[in-house]
Structure I
Amino acid sequence: MFRKISIIGTGLIGGSLGLAFKQTAKNLKIIGFDSDIKAIEKAIELGAIDEGTNSIENAVNDSDVIFLCTPLDEIIKLLPLVSKFAKLGAIITDVGSVKKAVLESAKNIKGNVYFIGGHPMAGSEKKGVSYADPFLFQNAVYALCPSPDVPIKIINDLTSLIKLTGANVVLIDPEVHDKIAGYISHLPQLIAVLLVNTAGDLGVEYLTLAGGGFRDLTRIASSQFEIWGDIISLNREKLLEAIDAFIVGLNKYKLYLLSNEIEKFRDEFDRAFKLRNEIPLTAKGFIHKLYDVFVMVEDRPGILSKISTALYEGGLNIRDIELLRVREGIGGTFRISFESEMDANKAIEIIKSLGYKVFTR
């Protein structure tokens, strides 16, 4: 179906896409673009791309599909240039977490290419191609927001390509997407930042007493503003709506406390418990469980037993373990969770000594 794709931006997402495609589409040639020559060299070394260039024209001029894997402001700036050099009938897509603004910008590109907005709901606080993971998109929701004039066949072709990564593709209206992202991703990011700063205002020594619950809840506060600045700006309207809804809830809880109606929290806890359990256990989004260690393994028997035995002999207790979807004949990734960061770091050293690739997110 496709023989050549371009990945513009060989960071975590771009590199992970490249690795995923290289494992599942052996005849697909992947060209990578990055302004950082070292990033290109690393992407080639890891096998995420076949060739690299720092020329947009050379990167896209003969590609069937072009993935824009840069920050949001760069995606919008690159659209006209990429479409200028793209061949007739090429598909351009992006990975930005705000879709309405990108679709608006795509209206101005030339008419003989197709644009389909995309958003893989998987990621990490880490950045750079060194953290690329071919299984990053396994079981993750991958939203697609096609421009109105894109034919069904083109949408289906891109959907089939993305499904090779193991993602679950969902077609969604861009405005609906941005509202959902505002509530389940962008608002939690700001809440995590505010929680850390609010507690930190009491004094750094207070944060030293923070337990696992606080750490789990605020892990994404470690994300960088360089990534989030454009997201906040471009989804400002939906984020304001989400903040207003959250403030209503906080004021309700405040009234319960002021009136000493503590029992009213019971219904809130019960409802949250039921709603939380509706989230599929295999679904992946933006927030990952604290102290997770991910181990990439080959598809052969006895791997888990070997790893778990070594961890047990190292005095480590595994809190949770999950086999993320495995590809027969290739392998997959185990997620192994630990009670403390110290245990997770010790586990990494043990697993590395066994010869397996291990990383955290």
Structure II
Amino acid sequence: MPYISQIEIYASPIPLKEPFVISLGPLTHAENVVIMLRTKEGLTGFGECSPFLTINGESMGTAVVVAQLLAKALKGKEALDIEGCSALMDKIIYANSSIKSAFDMALYDIAAQHAGLPLYAFLGGKKNKMVQTDYTVSLGPIDKMVSDAQRIKDRGFEIIKVKLGGKKEEDILRMQGIRAQVGNHIKLRIDANQGWTRTDAIDILKTIAPLDIQHCEEPIPRWEFMQLPFLRRESPIPIMSDESCCDHHDAKQLIDLHACDALNVKLGKSGGIFKALKIIRLAEQAKLNLQIGGFLESRLAFTASAHLALCSDRILHYDFDTPMMFMEDPVLGGIQYGDKGIVHIPDIPGIGASIDEAYLKRLEKIVV
């Protein structure tokens, strides 16, 4: 039985090629945290998170501080007791789902390596479908968003996600302009990041419905989730819950309310794979579709997410594009991006991704 013998914590800020802008504000860096769990038996597990101040209330700085509390508690514990480690982290501190997800990811990496299986197989998944990511257009001036969408199409992507959440009239023009520019064969999906009122959301969604939109993520503020059932009934475009669906408790609440058509699962919201699987099982029972997404993690965390994406036939949508926005890629192995946004997932034991040692040597490091 492998026991956790050492934990390394790294702050890992990476600049983006250009600002990534959503209705909650602009982002210029992926301010991530990398966790390495080492066992006495020689196994090493990698985990990563991308704290997001306006969504999960964490920053790179707070995550590093909380990581030290979690590391001190987890050191010496059985690495294969993921349920016990998850419960222990929740007992130590409430919320902080982002940094917990990094520890959870590293534990699953060790467990799958110990079993000699790729993570997707360890989780009971199969390589029985194509995983194709979208690529996101940031919120900005209409002309720039239209040209960005064309650039994404020219790069070969077949699915474009558009960040909205601005003024009603401008968001309508954004989508009309983008659809006119890219043509009808490109799949479009939208994400308002809580930026609309209920009234504006209904007006916008009804107006742009002829543009053939796959779904709309989080149209209204997360705390107004009780308005989602009405909005869902009024909307001709399927509604996907994102910020209002963090863990499995949120998912059950939304399902019981008939509040949405789909759920967006992110490890940084759920607290990791252990709880994300609970959301997936609930969605399967309710016959709801799922998207697996993320924040500004590198290919390390998105490789774990891609493994998870193979674990259910209800997972139909994949939002794995942000690593392609990085100025630097410190990941060895991991997912590879192919033509048309098709994602190739490794078949070696564990997650199949690690962080380059030369890169880690440049970072702030804390050892527990």
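Brief remarks follow.
- With P(r) over Cα pairs in 10 Å bins from 0, in percent derived as 5, 26, 35, 24, 9, 2, 0, matching label from I, II: II
- Read-out helix-only ellipticity at 222 nm (-39500 (n - 2.57) for each DSSP H run of 4 or more, over all residues; to 500), computed value -11500, structure in I, II: II
- Comparison of I, II - label where percent of Cα pairs over 26 Å apart, for residues 172-291 alone is highest: I
- Ranking I, II by distance in nm of label points 7 Å out along Cα→Cβ at positions 12 and 148, the structure that comes out highest: I
- In this comparison of I, II, the computed figure 1.7 for distance in nm of label points 7 Å out along Cα→Cβ at positions 116 and 140 is attributed to I.
- Origin of the value 21, where relative contact order in percent (Cα under 8 Å, 6 or more apart) was derived from one of I, II: II
- At a computed 0.20 (FRET efficiency 1/(1 + (r/R0)^6) of positions 4 and 164 (r between Cβ atoms, R0 = 35 Å, to 0.05)), which of I, II: II
Coordinate-derived values only; no laboratory data. Owing to the predicted nature of the structure, the values given are computational and were not obtained by experimental measurement. Cβ atoms are built from the backbone, for glycine too; each structure is taken alone.
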